Structure P
C-alpha cells in the first residue's frame with residue numbers, strides 16, 4: 001500500500017466558501033496541526049477527508065490529489081523506484097518535512113507524506129453527511145488495464161467490472177476505495193456517495209437551496225442521482241443504490 005489514506009487534497013483559493021459549502025452538507029472540521037504555513041482545513045464525514053489548501057504550491061491546480069501517509073518514506077521511495085514509478089516531486093532529507101509526488105497512468109496526482117497533518121475527530125460511527133455513504137474516489141479512464149495494474153501494484157484489490165449504471169472497476173483497500181470510471185460524461189475525478197433513499201436526500205438538498213447538476217452519465221436518472229460542485233470545483237456524485 002502507498003500508506004494510510006490521509007485526504008483528498010484540493011486547491012481552494014476561497015477556502016472559507018469551501019468550508020461553508022461542506023458544512024452545509026453536514027461535514028465537520030478536523031483539527032489541523034502546524035505542518036502547513038498556508039490556510040488549511042480538513043472536512044470529514046467520518047470516512048472521507050477533504051483537505052482544503054488555499055495555496056497551490058505542491059498541489060495540482062487542475063484537479064485533486066490523493067494524499068497518503070507513509071512512515072520511513074525514503075525507504076519506501078526506493079521500493080517505488082524499483083517498481084518503475086517516476087517521481088514528479090521528491091523531497092527526502094533529515095531536516096525537512098519529507099514528501100513524494102507522482103501520477104498514475106491516467107494523470108491522477110498522488111502525494112506521500114511522512115506524517116499526518118491533522119487529527120481525526122471522534123465522530124459517532126453512525127454519523128453521515130447529507131450526501132449519503134462515501135463509496136469511492138472515482139478516476140475517469142479510457143480503458144481499465146493500465147490503471148488497474150498500477151493500483152494493484154500498490155496493494156489495492158481489483159473487483160470485477162461493473163457495467164451498470166456505467167462501466168467501472170472498483171479497487172478496494174482498508175481506508176480508501178478507488179473507482180476507475182469509463183464514461184464520456186465523466187471527465188473529472190468524482191467523490192462518489194450512495195444511498196438507497198438518495199431521491200429523498202436530493203429533495204432535502206433542493207429545499208435547502210443547494211444546486212444540483214446533471215453532469216453525469218445519461219444512464220443515471222436525474223430524479224435519483226445528481227452531482228454537487230463545490231466552490232473549488234470538486235465534484236460529488238450522489239447515486240441511488242439498491243441497498
Structure Q
C-alpha cells in the first residue's frame with residue numbers, strides 16, 4: 001500500500017502568467033509505502049526534530065522549508081553555523097536513506113495561455129491530472145495500489161481539487177484509462193490534511209518541492225540552478241528518487257515533466 005503526498009511551489013493564478021516571478025507552478029509528489037511512513041520515516045524525522053529543535057513532544061513542530069531557510073522560530077537554532085551544518089548533513093542522510101520515489105510536474109502558465117487560446121485548464125488541476133496519471137502508471141508497473149494525500153489549500157480550492165481528483169478517478173486521462181485509475185487507486189476521494197497536523201509525507205514533499213522544481217528547470221530548460229542546500233537535495237533526487245523509465249532509465253517525461 002502506497003500513498004502519494006503532494007506539495008506545490010509557485011503561483012496557480014493564470015492572471016499572473018506574464019510576471020516572470022510568478023510564471024511557473026510546480027507540483028511534486030512523493031510516493032512512499034504507508035508502513036515505511038509509520039515504522040521508519042516518522043520516528044526518524046521526529047527524533048531529528050527533537051535533536052535540533054527542542055520542543056514539547058506533545059506539541060510537535062512541523063518542518064516548513066521557508067521557515068527553515070529563514071531560520072525563523074522554532075528553527076532559530078540554525079543561526080548557529082555548526083548547528084546548521086550538522087542538521088543539513090543529517091537531513092540529507094535522512095532523505096537519502098528513506099525509501100521513496102518522486103515526480104515533479106512544472107507548468108509554464110504563459111506558454112499554456114499562448115498554446116491554448118480557447119481551452120485553458122486551471123494550472124493546478126492540469127498539473128494534478130498529469131501527476132495522478134504518472135502515479136497510477138507507476139502503481140501499475142509495480143503491481144501495487146495506493147491513495148493520494150494533498151495539503152489543504154482553502155475552502156473553495158479544496159472543493160475544486162477534490163472534484164479534479166474525482167474526475168480523474170471516474171474518467172481516467174489520455175494515458176491512464178479509467179480502468180487503470182480505479183484498479184490501482186484505493187479511494188475515489190482525495191485526502192486533504194493541514195501540514196500543521198505533523199504529516200511526515202507532506203513535510204518530505206515540502207522539503208523537496210522547491211529544489212525539485214529548480215532542478216526540473218535546469219534539467220529540461222537549461223536554466224541555472226546555483227549551488228545551495230536545495231541543490232544538494234536535488235542531487236539526491238536525481239541519483240535515487242526520481243521515477244525513471246524501467247527500460248532505459250529515462251528521466252524526462254517520467255520523473256520530471258514540463259507543461260504544456
Structure R
C-alpha cells in the first residue's frame with residue numbers, strides 16, 4: 001500500500017514531461033490519476049505506463065485555456081471517481097523573449113494556460129477537495145534570475161501562480177485544503193531538446209546547479225509532489241519549494 005492509496009489525483013499537462021512524471025509518481029504511491037491534457041495519444045501513453053505498473057489512470061482531453069473545457073474535465077473526473085483529493089496544476093504555455101519581442105498573443109496564452117487556468121481549476125475543484133485536499137501548483141525560479149532578460153514575461157505568469165497559491169493556502173486551510181508550490185528544473189522534452197541543440201549553453205547552465213545535473217521528471221520532481229501530498233507533509237502549507245538541485249535561493 002502506498003502513501004496515497006485511495007486518493008484521486010487530477011494532473012494537468014500529464015501527457016509528457018513534468019506532468020507525466022508527476023502522474024507516474026502519484027500512481028506509484030497508490031493514487032488513481034486523472035491524466036489531463038490536450039493530446040489524447042500522449043495521455044493514453046501515460047495511462048498505459050501507469051496500468052503496466054499496476055496502477056489506475058483515466059485520460060481526459062482538456063484545453064486548460066477554456067473554462068467550459070475545465071468544467072467538463074472536473075465533472076468527468078468526479079463522475080468517474082466520485083471525488084478529487086489532489087490537484088496538480090502543471091500545464092503552461094511559455095512566453096519567452098525580450099519585452100519588445102514577446103507578442104501579446106504569447107503573453108495572453110501564458111496567462112490563460114497558467115494563472116487563469118490555475119485560478120479556475122482551484123475553484124472548480126474546491127468543493128471536492130474540502131476536508132482532505134492537497135493542491136500543488138507549478139511555478140518557476142525564472143523570477144529569481146539576476147538577469148531577467150528574455151524571461152520577464154514567463155516569470156510574470158509564474159509569479160502570479162505563486163500569489164494565487166499563497167491566497168488559497170491562507171483562505172482554504174480551515175477547509176482542510178493545503179496548497180503548495182514547487183519550482184522545478186526537470187529534463188522535459190523541451191529542455192532535453194535545448195540541451196542537445198545548444199550543448200555549450202546548456203553546460204554553462206548546468207554548471208550553476210550545485211548538484212550538476214537536471215532533475216528527472218519522475219524520480220526527482222514527481223516524488224517530491226507525492227511526498228507533499230502525503231500525510232507525512234500534513235503541516236506543510238503555503239510554501240514555495242525549489243526542486244532544482246540547489247540553484248535558486250528563495251530567501
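Read-outs throughout are calculated quantities, based only on the coordinates presented, and are distinct from any laboratory measurement. Here the structure is a predicted model, which means the values were calculated and not measured. Cβ atoms are built from the backbone, for glycine too; each structure is taken alone.
A few points about this structure:
- Entry that produces 24, 47, 25, 4 once P(r) over Cα pairs in 10 Å bins from 0, in percent, for residues 121-160 alone is calculated, selected from P, Q, R: Q
- Look at distance in nm of label points 7 Å out along Cα→Cβ at positions 113 and 145 for each of P, Q, R: the largest one is in Q.
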